[in-house]
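Take a look at the structures listed below.
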Structure P
């Protein structure tokens, strides 16, 4: 079975006005799909053909196959990102709220840390909320790198800070894009589900 181009978990226009259907047509329909196609082309005829996506990513990392890793990890990162977005504003509650209070000193303090990480990341990459060693942490990874290949790191929420994620809607105003994500689009319910599964 080939690596699949997963559909969006919401209609193409569901995030408007915060993220336009035009952005998603390009970002999901072209960028994400291109990573899927390149991954499938790269594994065709190899011992990775037919393997699931996570196995391909881990094998590419282990074999230092940077081209395959970049494309396959970007497939995974983007699928994770779509699930980190919600058309309806959600709220932080449950265990996630408890750990945010404990590890960051409250939601506003967490948002400041996440905002700083997303804005301080130079160039292309991803900002992440993860659970590691019993604590919540905010981190970022460059280019296609992802938490999947790091032992003991459970990703809960991510924001794509590659320019193609926001340029059509926000031009070069990454700060506005990050704020909209934190205040309107972040899928806190999905993050709570992931945290409960990790615990």
Structure Q
């Protein structure tokens, strides 16, 4: 589904992301692991189609409409939590009733059904992440790109997230994290090679 070879993103003469080789198959759950500043977020942005200024090869099977990128500080639309989760469903043509049923189901699965009528702009960081994840999962993407989805989430909420992602089928999931992720959540890890990035930085100087 994803094939990357010698990917490099450079800003102001500095290499900020270097991925020599990475292949991800449909349905895999892969942890993208490395310290802050190593290029994890940049890689997700390339895969989401938001970062187009790169060198190397990056091929992704399927249309961009099948991809969802969830930022580590997800944007909340005006209105309620329920409205936010329904948004993508309504854009894709589902009627009001079906959209609401699907949205409420995902809110319940992630343990925040009780927040459905709350104003989304007033959520805590962890609540916003779970709302954004419900919004992402509701539209059944084929490629889900998550930037630190467990940050600021309490243990109970993190458990819900791990459970739902583990059982979310027919979707490749990439999860950026500074630390190793729970073994049941990811099928394997890709660790950023900081030495390779530093060498790229030296070569581009």
Structure R
């Protein structure tokens, strides 16, 4: 990465506490979290949002589709870091390597069609517009989601997943974060405790 960071072994105090809450096997801390180490309070904010949007049982969108939305946004933003992490997570959730690869290939093609349902394609189109042309999003886009069969709570979830990944992508891309040394595809368990971040 392009800025200094504090490794797990070097961390003390509050930073070490946060690392201990988010670390994976072998005390591994994802590079995108290491990027926050000079301002640990921003890591805490990032993780709370990440957990609420992607790993909270109050969400109703299928977990694999939340990941697919994130992969779509990350491809649009050229964030290979997030693509690789979340593709690995989605593949694990699906338990079907071939189906996961079909999804990835479709997303890489730019305008998602099959194997996504028509309803899912409308959500992906909204994600594309909100990512690439946010000033052009109108109430009509929400209406199109509703007409496709998403309820308003699900529309909020779609919006928050897209908004989160745009934030995470700009964090990773803007600081030169890559996957070297990371263990791909780990995530916290789904729980209502927004402080439970341990990656497994």
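Since every read-out is calculated from the coordinates, none of them should be taken as a lab result. These numbers come from a predicted model, not from an experiment. Cβ atoms are built from the backbone, for glycine too; each structure is taken alone.
Assign the value 21.9, calculated as mean count of other Cβ atoms within 10 Å over residues 85-92, to the correct structure from P, Q, R. Can you show the working numbers first?
Values: P: 15.9; Q: 18.8; R: 21.9.
Derived from the structure labelled R.
Of structures P, Q, R, which gives 30, 54, 16, 0 when P(r) over Cα pairs in 10 Å bins from 0, in percent, for residues 69-108 alone is computed from the coordinates? Mind dumping the intermediate values first?
Values: P: 24, 29, 33, 13; Q: 30, 54, 16, 0; R: 34, 59, 7.
Attributed to the structure labelled Q.
Starting from the value 0.20: which structure in P, Q, R was FRET efficiency 1/(1 + (r/R0)^6) of positions 37 and 173 (r between Cβ atoms, R0 = 25 Å, to 0.05) calculated from? Derived from P, not from the others. A value of -18500 for helix-only ellipticity at 222 nm (-39500 (n - 2.57) for each DSSP H run of 4 or more, over all residues; to 500), calculated from one of P, Q, R, originates in structure R. Out of P, Q, R, which structure matches 0.93 when Rg/Rh (Cα atoms, Kirkwood Rh), for residues 13-76 alone is calculated? Source structure for this number: Q.
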